[in-house]
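Chemist: Pasting the structures here.
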Structure P
């Protein structure tokens with residue numbers, strides 16, 4: 001593979017050579033940064049799905065607990081009324 005910039009061209013115009021190298025470096029860093037963000041988004045998506053499942057499970061448990069508490073309170077109130085008579 002032939003290099004896009006020969007040593008003779010670099011020796012004649014070092015500013016353009018450095019500009020070319022900087023452009024390559026910036027392009028690489030941009031692509032690397034984009035891939036890193038994509039991985040982070042995928043990881044966060046998996047975590048969000050997991051936590052939404054836990055929230056649903058805990059909401060069901062809370063609903064059941066509230067139902068049991070309401071039944072228990074009603075029974076206690078009824079027993080208190082019966083014992084007062």
Structure Q
């Protein structure tokens with residue numbers, strides 16, 4: 001995955017694969033955020049995972065609150081270290 005700043009990161013995790021019917025190493029290759037039409041003030045986070053054994057893609061959906069000012073300031077301060 002490539003971040004907005006151009007950094008390349010790879011998220012890997014041991015997760016349950018429905019096709020293999022076992023816990024396997026999976027790699028997250030894409031994360032997307034969308035506004036939640038059902039609930040105001042929340043975001044839908046879609047993560048796309050690929051099983052390293054059978055190459056099956058799975059989608060994970062989570063509902064998260066929209067970050068407030070305090071979280072935005074903290075994230076900006078953390079990014080300033082890289083600048």
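Chemist: Match the computed value -33500 of helix-only ellipticity at 222 nm (-39500 (n - 2.57) for each DSSP H run of 4 or more, over all residues; to 500) to one of the structures P, Q, and report its label. List each step's numbers first, then the result.
Modeler: Details: P: -33500; Q: -4500.
Of the structures listed, the value fits P.
Chemist: Taking semi-axes √(5λ) of the Cα gyration tensor in Å from the coordinates of each of P, Q, which one would give 28, 19, 10?
Modeler: On the way: P: 76, 10, 4; Q: 28, 19, 10.
The read-out was computed on structure Q.
Chemist: Identify which of structures P, Q gives the largest calculated value of distance in nm of label points 7 Å out along Cα→Cβ at positions 37 and 61.
Modeler: On the way: P: 3.8; Q: 1.2.
The structure with the largest value is P.
Chemist: A further question on this structure: If FRET efficiency 1/(1 + (r/R0)^6) of positions 13 and 53 (r between Cβ atoms, R0 = 35 Å, to 0.05) computes to 1.00, which of P, Q did it come from? Before the final figure, lay out the partial values.
Modeler: Working: P: 0.05; Q: 1.00.
Derived from Q, not from the others.
Coordinate-derived values only; no laboratory data. Just so it is clear, the model here is predicted, and its values are computed rather than measured. Cβ atoms are built from the backbone, for glycine too; each structure is taken alone.
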